[in-house]
Every structure is written in C-alpha cells, then in structure tokens.
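Participant: Some structures are shown below for you to check.
Any read-out appearing in this document is the output of simple, stated calculations on the displayed coordinates, not a laboratory observation. Because the structure is predicted, anything quoted here is derived from the model rather than measured. Cβ atoms are built from the backbone, for glycine too; each structure is taken alone.
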Structure I
Amino acid sequence: MKKYYTRACNFYYGLISKEKIKKKLSLPIGGNNSISFDQIELITRKSKKLIHIKKINKLPKKIKNKVFLDLKNITKKKYFKGISFKNSPILMGILNVTPDSFSDGKKFLNKISANNHIKKLIKDGATIIDIGGESTRPGALEINDRKEWKRIKSKLNILKKKKCFVSLDTRKSYIMEKGLNYNINLINDVSGLNYDRNTINILKKYKIPFVLNHIKGNPKTMQQSPTYKNVLLDIYDFFEKRIKFIRSNKIYHKNIILDPGIGFGKNLKHNITLISQISIFHSLGFPIMLGLSRKRFIKDLSEKNDSKERIGGTISSCLYATLQGVQFLRVHDVNETKQALKIFKKLQFNL
C-alpha cells in the first residue's frame with residue numbers, strides 16, 4: 001500500500017504570517033502565529049506534489065484524511081515540560097567536557113573553565129545546557145561509563161547550583177541514572193535509544209523527557225559511506241517506528257524532541273536534503289531540534305571561505321531552520337546565534 005507523507009511548505013514569518021492566519025489564508029506551525037504556511041508537499045516514495053491548503057478537500061478521501069491528521073500534528077500548540085515556546089527557537093548551549101570533541105575538545109575539562117563557560121552560555125541566552133562527557137565526533141572511540149561519569153560529575157554539581165535546565169548527552173543508562181540525582185531535566189541520547197537496552201527502562205522509570213535522535217551506525221563508523229534509499233523518508237520512518245516502540249513500553253508523555261542527526265551517518269547531500277526539507281518532521285507531532293553548529297557541511301559548502309568557528313555558516317543555517325519552524329537549535333556560539341535571531345525577528349516585525 002502506498003504511504004503518503006505531508007510536508008508543510010511555502011512559509012510566512014512575522015507580521016505577514018499573523019495577517020495571513022487572521023484571514024485564514026495560512027496555518028500556523030506548532031501553534032506559533034509568527035510562522036505559518038499555505039502549501040503542503042504530498043510525498044510518496046515515487047512522487048511529490050505541491051497542494052495549496054484550500055485544495056486539500058479535493059483529494060481522495062483516504063489521502064485527505066491522512067493529510068488532515070498530519071495537519072493536526074503540524075499546527076497544534078507544542079508543550080514541553082519546563083520549556084516555554086514563546087521565544088522559539090530555543091537555544092541549547094553545548095558544554096563538552098571531553099578531550100577530543102571536534103571543535104572544543106580539552107577547553108572545559110577543569111571545573112574553573114567549565115564554570116566560566118556555563119555562566120557565559122546562560123548570560124548569552126541559552127535556555128538549555130547540554131553536557132556531554134563522551135565525544136561523538138566522526139571516528140570517535142567509545143569510552144567506559146566510569147571514565148565518562150568522572151568527566152561530568154563535578155560539572156553536574158556546578159549546573160545543579162545554577163538551577164538551569166540541564167540536558168545530559170549520553171548513550172549509557174548508567175550515566176543517565178546517576179545524572180538524575182543532579183536534577184537533570186532532559187536525556188539526549190545520540191544513539192536513538194539503540195545503544196543501551198536498559199535506557200528505555202530508565203526513561204520509563206523516571207518519566208524523564210528526552211531527545212529522540214537518528215544516527216546511522218555509531219560515531220566510530222557513521223561516516224564510512226552512509227547510504228539511504230531516501231534519507232528524508234527513511235529517517236521519518238525511523239522516528240515513526242521508534243515512537244511506536246516507546247509507546248509500546250508504556251511511555252506516554254509528550255516530552256519528546258526529534259533530532260534527525262545532521263552529520264551523524266550522513267554525507268553532504270543527505271545533510272542538505274534534511275535541512276532544506278526539515279519541515280516534514282512537524283507532521284510527527286513533536287518539536288524538532290537541529291544541531292548545525294560548526295558542522296562539516298558548512299566547510300563543504302563554503303569551500304575557501306571556511307573558518308575555524310564557522311559562525312557565519314552556523315547562523316545562516318540556523319535562520320533557515322527557523323523559517324521552517326524548528327523549535328530547538330543546539331549551538332556552541334550562543335551569543336552570536338541569539339544576536340542573529342533577535343535582529344532577524346525585529347526586522348520581520350518592523351520593530
């Protein structure tokens with residue numbers, strides 16, 4: 001049986017969006033009237049077709065019902081425990097306490113440097129601090145859970161005192177359970193809950209919110225010629241299956257974020273496809289997160305204009321994601337990203 005996918009497209013932002021929603025000429029993304037759309041792309045494995053929202057009623061009944069179900073997920077107001085979507089996209093600041101992360105390894109290993117970085121991330125406008133003690137850069141080797149815990153324990157103590165929203169970036173249930181004693185608010189497992197079989201039991205036991213990520217393989221092997229039949233639809237199907245798995249394990253809360261894993265088992269073409277058509281994942285009904293900061297695709301696209309921090313490429317791709325209604329952005333350079341978003345929004349709203 002042919003499977004249909006619905007992607008929101010042809011977006012409006014700012015005052016134009018609010019005016020079009022008011023006149024019922026477009027629909028909001030995630031209940032946010034600041035961004036809306038008036039077309040969908042109806043996709044199958046073999047075809048694509050652009051349809052204006054006013055013409056959806058003319059579709060065959062079964063397809064129309066599927067599209068309306070997807071539209072309900074796309075437009076419904078998002079809720080996430082401890083997070084307000086009023087000023088989305090929400091910035092997740094990165095705290096890597098590792099010696100070998102691809103852009104900031106060794107920088108925040110000791111308590112003083114980590115504390116200073118945490119204070120800067122919060123001051124610059126990060127709503128979430130994402131702490132990780134194991135590098136997941138391409139080619140990175142796995143470390144044991146005791147070493148990983150030793151790296152993050154003292155920094156978790158600092159974060160606990162700051163009383164900020166904390167995300168724990170780990171694949172290991174041992175780290176998750178110990179971290180929950182330090183007021184962790186979110187689990188960010190890059191393996192898509194596939195690395196450690198006990199992870200699902202921890203999520204169920206503590207009812208902790210989490211990020212559902214996609215990765216092809218593991219950090220050591222993920223960039224060794226990754227292949228897909230259709231990267232966009234393959235990852236959509238992956239999320240759909242994992243959500244069913246999560247629900248089958250009696251985890252019913254809606255505090256789940258979807259992250260398609262830019263650079264995690266994807267080549268340049270895969271990354272560009274995902275970023276340019278990221279709005280397809282809105283129809284799954286959960287907020288979306290993108291980690292675009294300093295990634296290799298920026299170097300590949302900018303060529304001779306590459307730079308160490310890749311701030312320009314990070315900001316431009318973050319603004320592109322914002323225009324498609326992405327709710328979370330995981331970044332290293334919080335102040336620069338926040339500045340760009342503020343200027344962009346004020347220009348859009350003529351303020």
Structure II
Amino acid sequence: MTATEILSLAEIEDLAFRALVKAGTSEANARPLAVATAMTEADGVASHGLAYIPIYAQHVDCGKVDGQAVPVLDQPRPAAVTVDAATGFAHSAIDLGFEKLIPLAKEMGVAVLAVNNSYNCGVLGVHTQRLAQAGLLGLGFTNAPASIAPSGGARPVVGTNPFSIAAPGPEGAAALLIDQSASTIAKSEVMKHAREGRPVPEGWVLDAQGQPTTDPDAGLKGSMVPSGGYKGVGIALTVELMAAAMTGATLGAVASPFSGTAGGPPKTGQFFIAIDPGATSGGVFAEKLADLIASIRGQDGARLPGDGRQSCRIRAAREGVAVNAALLEKVRALI
C-alpha cells in the first residue's frame with residue numbers, strides 16, 4: 001500500500017508557497033498558485049495539485065516560465081479585459097483580470113477576459129468556480145500544447161484543451177460545475193502513470209503510429225484519444241478558437257510542452273466569459289437552475305457534474321488530504 005501523510009489545506013498551501021518562492025517565484029505570483037494547489041488537492045484532483053510543484057519549480061529554473069513576471073492589464077473595449085501574462089504563471093494573470101472582470105460583468109451584464117503569453121492554469125474549474133461564487137455564470141477555456149490528432153490523422157494539432165462552466169448557487173457557491181477536457185482523460189493522468197511506472201487503461205492514448213497502447217510513455221510520444229471521437233476533436237478546436245485565436249496566444253500546434261525543459265515559454269492562453277444571470281433571464285435563472293438540478297437529484301444514483309469534487313472538498317476541510325509520502329519528500333526537498 002502506498003505510504004501517505006495527512007496534511008491540512010493550510011499546510012498544503014504553505015508548502016506549495018514556500019517551494020515556489022524558493023524556486024525563484026515572487027510572492028505575488030506564488031500565492032495564487034499555492035491557493036489553487038490547495039483547492040485542487042481538496043477537490044481530489046491530485047494529478048494537478050502538489051504533484052505539479054516540482055514541475056513548476058523546474059520550469060522557473062529553466063526559464064520556461066518567468067517566476068518574477070508582472071502581468072499587464074488593459075481594457076480595449078467597454079466589456080473586454082485583456083491581460084498579458086508576460087510568460088509568467090497563469091494564476092496571477094487570471095487573478096488580476098478577475099479583479100476587473102467581475103465588477104464589469106455585473107455592471108455590463110456580460111464581460112470577457114482574454115489572457116495571453118500565459119502558462120498552464122491548472123484545473124480550469126478552480127477559476128470558473130470563483131466567478132460562480134461572485135454570482136456570475138462563468139465559462140472558461142484554456143488551450144494546451146498539441147496532443148490530439150485530427151479525425152483521420154496521426155499528428156497532434158490541438159491540446160487536451162479543457163472548458164469549464166460554473167453556475168452560481170443560492171449560498172455563494174457553484175451549484176453546478178462542469179470541467180472537462182477534450183480528451184478521454186487529462187494528459188496529467190497519463191504523466192502520473194508514467195512517473196509511477198504503471199500502464200494506462202486501454203482507450204486513453206495512441207502511440208506515434210496512431211495505434212492503441214497501454215504504455216504511458218508511448219502515449220506521451222503519440223497522442224491522446226479524444227473524448228467521443230470526432231466530437232472531442234470538435235471540442236478541442238472550439239477551445240483553441242477561444243483560448244488561442246481570440247486571445248492572440250500561441251496555437252497548441254507550435255506551443256512548447258508543459259512538461260520537460262525544452263522549448264521556452266509555451267505562451268498559451270485562457271479566455272473567460274462572465275455573465276450576470278439577471279441580465280438575461282428575466283429574474284428566473286435561480287428557479288430554472290433549481291428545477292434542472294432537481295430533475296437530476298430526483299433520480300436514484302444520478303450525479304451532477306462537480307458532485308465528486310464537492311464531496312472531496314467537504315471531507316478535505318474536515319479531515320485534511322492524504323498526500324503521497326514520496327511526493328511530499330520531493331516537494332519538501334525544494335525548500
């Protein structure tokens with residue numbers, strides 16, 4: 001059985017923060033990334049949590065991401081906000097953009113945020129969830145280095161490209177949270193299996209010749225299997241349009257990988273749409289959402305997207321999180 005250690009969310013945040021700062025990240029950039037790391041561990045998405053801290057530290061050291069970057073905000077149109085992440089971490093750029101986006105969406109009814117020259121933003125739902133907590137319907141898109149081939153092809157041209165939708169609930173939380181990638185499974189899960197020397201299930205990856213494989217290393221050299229076949233490719237292309245073309249960021253086909261040290265900053269992008277439900281629904285959004293959720297909750301065994309993460313979050317706040325002991329040793333060695 002794998003050895004683990006129980007950490008509180010505050011301990012996870014502190015550990016991540018100190019490791020990032022020690023690696024050369026400014027405190028202003030390290031804090032939002034550390035907060036998101038703790039939130040991600042709380043949600044039970046360990047593949048995107050503390051496991052990424054050694055990678056972030058390595059990327060600061062090699063220059064793939066500028067730990068000292070200062071993002072720059074602009075407002076080119078009344079309801080449009082842009083942030084140049086300056087090849088720094090996405091989290092601090094998104095934070096800066098949200099400070100303007102949230103009040104602007106409430107004033108205008110709808111507003112958008114485009115982030116470019118950015119980096120891996122981690123779990124996208126962490127960010128859209130914040131928009132829902134502010135009473136807004138939040139939509140998020142983020143592109144990634146190419147790992148999905150087009151239908152009928154074998155060479156990756158788009159990334160796993162997640163999208164997320166978070167709907168506000170009556171108690172300042174996300175009543176509904178959809179967060180999914182265009183691939184059958186997140187690429188970080190394949191990377192996790194590769195690090196641990198474990199095969200991946202069939203249907204996750206293809207090798208460089210486009211053939212199914214359970215070897216995670218062969219899959220990482222090949223391509224990810226799109227969710228739903230050509231429909232997954234369509235989702236990936238939609239996200240590429242929003243997160244790269246609409247932001248002026250680098251296309252996934254030419255972006256450097258989020259793993260390893262080669263290639264310099266990936267300069268990918270994120271795009272967020274924040275909508276005040278009161279501006280469009282005639283005041284019945286909460287009622288309609290409640291009815292929609294009830295139609296699912298009323299069925300035995302049926303689950304809403306986000307239910308699993310919410311259960312993990314509640315348990316983590318009460319009991320802490322079991323973290324792999326070997327990973328903790330690796331992260332603590334960075335400090």
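Participant: Once relative contact order in percent (Cα under 8 Å, 6 or more apart) is calculated for all of I, II, which comes out largest?
Facilitator: II
Participant: For FRET efficiency 1/(1 + (r/R0)^6) of positions 35 and 139 (r between Cβ atoms, R0 = 25 Å, to 0.05), which of the structures I, II scores highest?
Facilitator: With respect to FRET efficiency 1/(1 + (r/R0)^6) of positions 35 and 139 (r between Cβ atoms, R0 = 25 Å, to 0.05), the highest-scoring structure among I, II is II.
Participant: Distance in nm of label points 7 Å out along Cα→Cβ at positions 91 and 211 was computed and gave 1.6; which structure, I, II, did it come from?
Facilitator: The read-out comes from structure I.
Participant: Can I ask one more? Among the shown structures I, II, from which was the value 3.2 of distance in nm of label points 7 Å out along Cα→Cβ at positions 147 and 267 calculated?
Facilitator: Working: I: 3.2; II: 2.2.
Of the options listed, only I reproduces it.
Participant: Upon calculation of mean count of other Cβ atoms within 10 Å over residues 123-130 from the atomic coordinates, which of the structures I, II produces 19.9?
Facilitator: The correct label is I.
Participant: Here's a follow-up. Between I, II, which one scores greatest on mean count of other Cβ atoms within 10 Å over residues 51-58? Write out the running numbers ahead of the final one.
Facilitator: Numbers: I: 12.8; II: 20.6.
Answer by largest value of mean count of other Cβ atoms within 10 Å over residues 51-58: II.
Participant: Let me ask something else. When mean count of other Cβ atoms within 10 Å over residues 59-66 is calculated for each of the structures I, II, which structure yields the highest value?
Facilitator: II
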